[in-house]
Structure I
Amino acid sequence: MLLRTPPVPVVKYDRKGYKARARQLLLTQNAAIIIEESKIKQRIDYSNLTGISVSSLSDNLFVLHVHCEDNKQKGDVVLQSDHVIETLTKTAMQAGKVNNVNINQGSIKFTVGQGKEGIIDFISGSELLIAKAKNGHLTVVAPRLNSR
């Protein structure tokens, strides 16, 4: 496993209750690997990566979309990084998916598992807040990015 970049600290949100978990994201020649301490939690081969979604707010949240036909893949991965632009750029370039990065304003739909869908709703606000809403969606309140 040849590392292309140093490990990036990320927060991974669980698919069901959206519990935040500290992880590391490793980018290798052929895959993005999510680890906890020294244990591999998920491997996403770049060939299974269908796209990357990110919000237009300053929440640092992004979603790695993957093919779910493969039983090894549990669904899309919701991550947060303090260095989201750098992380997305390196991931997209390494995976050859530069044209598959989508910047979303209102919401992002993602696959939770086979045939199941989750939704992240983005709302502009004064402070960053990420929580599971009563409707079951992951709600993200974040300030708008400053435009120049």
Structure II
Amino acid sequence: MTPSPAALGRRRLAAGVATLVGAGAVGALAGSIGDRPFALTAAVFGAATLAPLGALAWLLLVAPLTVRRDRNPTDNVEHGWVQAAAAGAFTDLLVVLGLGLAVVSVVDPVLETQLVLLAIVVLAMGDASVRYVVLERRSR
């Protein structure tokens, strides 16, 4: 069943309003916490949350009317690519972490925990993304 244009328009409007209200609320909350200037903090946090909240609002409000569910989500080539890329990235991550542990055990450097964790996450995401693109290109 195809939704009427009016129903779809109402859903899109509701998603837009929910996005703006949510981003404003996050910005106001962030601006009220801490000792930084309220306007600057609220603007930065509000802008930073616009895209994720917009995607969430679209997913919850618009997608149920516009996107059909795949009956066999694991029975397609993209799923295989994601599985292979994730498995390869996990193996690479284990190797990098093992080598890193060996180096840190011998050298004993002073490292910021947050930066190390950020580097590990970026490495894992980048590795999985590159592997996915390579698998996609090889299949063409």
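A short reminder: the numbers here are calculations on the coordinates, not readings from a lab. None of these values were measured; they are calculated from a predicted model. Cβ atoms are built from the backbone, for glycine too; each structure is taken alone.
For which of I, II does helix-only ellipticity at 222 nm (-39500 (n - 2.57) for each DSSP H run of 4 or more, over all residues; to 500), calculated from the coordinates, equal -2500?
Label of the originating structure: I.
Given a value of 1.00 for FRET efficiency 1/(1 + (r/R0)^6) of positions 34 and 90 (r between Cβ atoms, R0 = 41 Å, to 0.05), calculated from one of I, II, which structure does it belong to? Write down the numbers at each step before the final one.
Details: I: 1.00; II: 0.65.
Answer by label: I.
Who wins on relative contact order in percent (Cα under 8 Å, 6 or more apart) among I, II, i.e. which is largest? Before the final figure, lay out the partial values.
Numbers: I: 19; II: 23.
Once relative contact order in percent (Cα under 8 Å, 6 or more apart) is worked out for each structure, II has the highest.
Percent of Cα pairs over 23 Å apart computed as 31: which structure among I, II? Before the final figure, lay out each step's value.
Numbers: I: 31; II: 65.
Working through the options, I get structure I.
Computing distance in nm of label points 7 Å out along Cα→Cβ at positions 66 and 122 gives 3.3 for which of I, II?
Numbers: I: 2.3; II: 3.3.
Label of the originating structure: II.
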